[in-house]
1. Ranked by FRET efficiency 1/(1 + (r/R0)^6) of positions 15 and 103 (r between Cβ atoms, R0 = 35 Å, to 0.05), which of 1, 2 sits at the highest value?
2. Computing distance in nm of label points 7 Å out along Cα→Cβ at positions 31 and 63 gives 2.6 for which of 1, 2?
3. Assuming 23 is relative contact order in percent (Cα under 8 Å, 6 or more apart) as calculated from a single structure, say which of 1, 2 it is.
4. A value of -2500 was derived for helix-only ellipticity at 222 nm (-39500 (n - 2.57) for each DSSP H run of 4 or more, over all residues; to 500); which structure in 1, 2 was it taken from?
5. 69, 36, 26 is what came out when Cα extents along the principal axes in Å was calculated for one structure; which of 1, 2 is it?
Structure 1
Amino acid sequence: MMKIPLTAVGAEKLKAELQRLKSVDRPAVIAAIAEARSHGDLSENAEYDAAKEKQGFVEGRIADLEGKLSNAQIIDPKDLESTAEGRIVFGATIDLEDLEAGSQVTYQIVGDDEANLKDGKISVSSPIARALIGKYAGEVAEVQAPGGVREYEVLDVKYL
């Protein structure tokens, strides 16, 4: 099975979600199913159908998270500073300047499940991350975006 890269923070968030699903959501769904069953005829019971559907979602998400965590390769960006030597790698936080717009942005390259653009976290499999991997501060990366090629200058690489 293929290893799934996760930052240490991302792995902790997935573990917390898994714990919540098992200890809070699963018992709540079981209680909802029991309540709906007590109402009688299951063939015309919308509450029962909704509870069973939610149970399917919860159990599916639990299985998904357990699979991802069992195949996770957890990488702590703080441990990368000595080995990456200023190069952009998984887990690095990068300050970039969009050369066309002149704007600056900061991104951290994280696993697919951790990516959240609002938090400045981009997936390692995204076009911009793939273009940045291996670059150093001062270099320019060309990113093939839907609107055409964009150029970003790497201003700084940090391992936070």
Structure 2
Amino acid sequence: MYIRIDISSQRLGLFGDDGACVRRYRISTATKGPGEEKGSYQTPRGRHIIRARIGAGVPIGAAFRGRRPTGEVWSPELAAATPGRDWILTRILWLSGTEPGRNRLGQVDSMQRYIYIHGTPDTEPMGVPRSIGCVRMRNQDVAELFDLVPAGTVVEIVE
């Protein structure tokens, strides 16, 4: 099983070992487009793996800070009380690059950049680049994907 993220189409596909597409989701990648440099706020390309799965058992819409649940569950009222917050919700699939010099180590290390596949408020549009580097998904979609993929799953990010 592997994941393919297509930045140009803003789609994530989950593929079985036979290469057949098992699931397809609309996503939202970086507003600033693709790129690997630390501090770029861009979505890194290339081959990655899911290094860690975070959030098993928390409710849909649970908020995270520093990869820890805050105890909050997203609501319009909570969003209004904390304007400008970059919401990381429901589940986190933390990515680690596997290509030294491209997305691993030094100034291009995806894991050190905290690049995730994660949930976002369902009020946010999908299919439109809006993140600051991560791959955003609908909460129900990221929860479903989380349940389907183990740590170590390959994630290929292409333009």
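1. That would be structure 2.
2. This figure was derived from 1.
3. Considering all the candidates, the number was obtained from 1.
4. It traces back to 2.
5. 1
Where a number appears in this text, it was derived from the coordinates with a stated rule and is not lab data. These figures come from a predicted structure and were not determined experimentally. Cβ atoms are built from the backbone, for glycine too; each structure is taken alone.
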